[in-house]
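Asker: Once you scroll down, you'll see the structures, which are given as structure tokens.
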Structure P
Amino acid sequence: MTSATNLSYFDQVNEAASHLRNRFGKFKPRVGIVLGSGLGDAIDGIAEPVVIPYAEIPHFPESTVQGHSGRIVAGLMGSAPVLMMQGRVHFYEGYTPQQVTFPIRVMGALGLRAVVLTNAAGAIDENLRLGQLVLLTDHINMMGWNPLVGPNEARFGYRPGTGLRFFDMTEPYSPWIRGLAKDVATTEGFELGEGIYIAVSGPSFETPAEIRAYRTLGATLVGMSTVPEAIVARHMGMEVLAISCVTNMAAGLSPTPLSHEEVFKTGQQVRWRLRRLLEQLAPGITSLLEANL
């Protein structure tokens, strides 16, 4: 990330967005996609790519975690103009909540109206299986913080009725995009599960007692990302789809110790399925957005 300046957070976001606009030229992405641990190879589906390392973007945070390459790749996925993030940053890396969600703010400043968030998650529900892709229907924030704490910057609401101090989160994840994703999966010959994601700060994996508690709360998946991004995206009025890849069974459900290597390896094994899903999904999202649905 570039050195601190006297610019406000809002101005830093817009400076980063202006830099990307200049790099993109006439290309205007409409859908943002964030690729989680081990899922970065899904970016191979991009045509005519423009590749920009995070380090070259003003104020942009740089990922330090294995499996997060730290690049923006913009181009066509199917017929859809998309902006893909090959990796994200996390609170446990030492970044502030505002830095963690900075890329989503930049997407909003660029005019993107929908974002697809992917992550590697541990299964709390024993009916889930390794490598399964699961659509999030809701979440539970157990991180101990919310990215919107502090003064409300209403200018981040780039459309009427957004950027509010208090805003509705009844449907954090878009039902119509979930329906579209299910249709695509059926066409591609695989099933998408649905689940509730509980977000924790990490970086340590959870204990068996914590997993039992989270199951009691109704969570079926656990991870260390996604929820802050979803909150910020909804604050700006963006449509959100979140897809978890089950990369491990949660603590107490597996006979072997948990490791990031297991998470990364499983993510690599399902990247082709995620790629096929995104290649068909992105054009559908774009078409529905253009129809103002």
Structure Q
Amino acid sequence: MNLDYVRNLTFAPIVQRYDIRDSALYALALGMGQDPLDEDELPYIYERRGPLAVPSQCVTLCWPPFWHKAPETGIAWRRILHGEQSFSLVRPLPAEGEVRAEHRILAVDDKGAELGAVVHTAHDIFDDATGEPLANLRSTEFLRDDGGCGGFGTPEKLTYPMETVSEPTEICDFRTSPQAALLYRQASRDYMPIHADPDVAREAGFDRPISHGLNTFGLACRAVLKRFASRRPGAIASMAARFSAPAFPGDTIRIEMFKAADRLRFRALALERSVLVLDRGSVGFF
């Protein structure tokens, strides 16, 4: 990695107009509507019952182009994995609007030549017409082959270990489609090739394309809506999670939710493979 280039990289403000069709497509990419008689999910995909937006849709808005792939970065971009993600909504996410985002690199945490590096980014979203803040996003990306290049900045802590795990308060199982990653990349505009191109996936060390971590993150949001905020997406104020292992399209994802003192905790498992794919999850409510 060319650390000086990454340190000095800046991004122009990004503006995006999204409408109720985009919000419905995002919900469909999370599998909403699999049961056409589920009237709790219908308002997210059928405008005459809503329209409502899934709160985690905010993580898809105004993302910059895949800058890591530029030759000047020196980054082994095929070996990048999403590490952690958080969002905090200032107010409920509308089902349509025009938004503007300011994206910046906060820090690079060098783990060592054999251990990789972690890039920390901030992504703040505003209503483009009024300038009012809408959401604050924080993310980490694990650059598996770019350790030993040095670091800068002060990394933010996005997630915390789960408390002593007891029996889950609630469980949701979602069988994902074999086309899940192909659908999600269109709904989210996250076109990282590892989710579609078998050759790129193999170069990254996987035998087939993997699911977007943010797709699994969205499944967790879907589960929280179903069990704790039915038809009330405006109740969710924040979410965060660590991507502990990749999920694959076709996996059955189990979301386990645990009530804590001031928030909800969660984790997610790929049942057929007995693999933990999300850990350290937390949800805050308005």
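Asker: Given a value of 15.5 for mean count of other Cβ atoms within 10 Å over residues 70-77, calculated from one of P, Q, which structure does it belong to?
Answerer: Among P, Q, the structure yielding 15.5 for mean count of other Cβ atoms within 10 Å over residues 70-77 is Q.
Asker: Between structures P, Q, where is relative contact order in percent (Cα under 8 Å, 6 or more apart) highest?
Answerer: Of structures P, Q, the maximum of relative contact order in percent (Cα under 8 Å, 6 or more apart) occurs in P.
Asker: Taking mean count of other Cβ atoms within 10 Å over residues 142-149 from the coordinates of each of P, Q, which one would give 15.6?
Answerer: Structure P accounts for this read-out.
Asker: Which of P, Q yields -9500 for helix-only ellipticity at 222 nm (-39500 (n - 2.57) for each DSSP H run of 4 or more, over all residues; to 500), as computed?
Answerer: Computed on structure P.
Every number in this text was worked out from the coordinates using simple rules, so none of it is lab data. Nothing here was measured: the structure is a model prediction, and the numbers come from that model. Cβ atoms are built from the backbone, for glycine too; each structure is taken alone.
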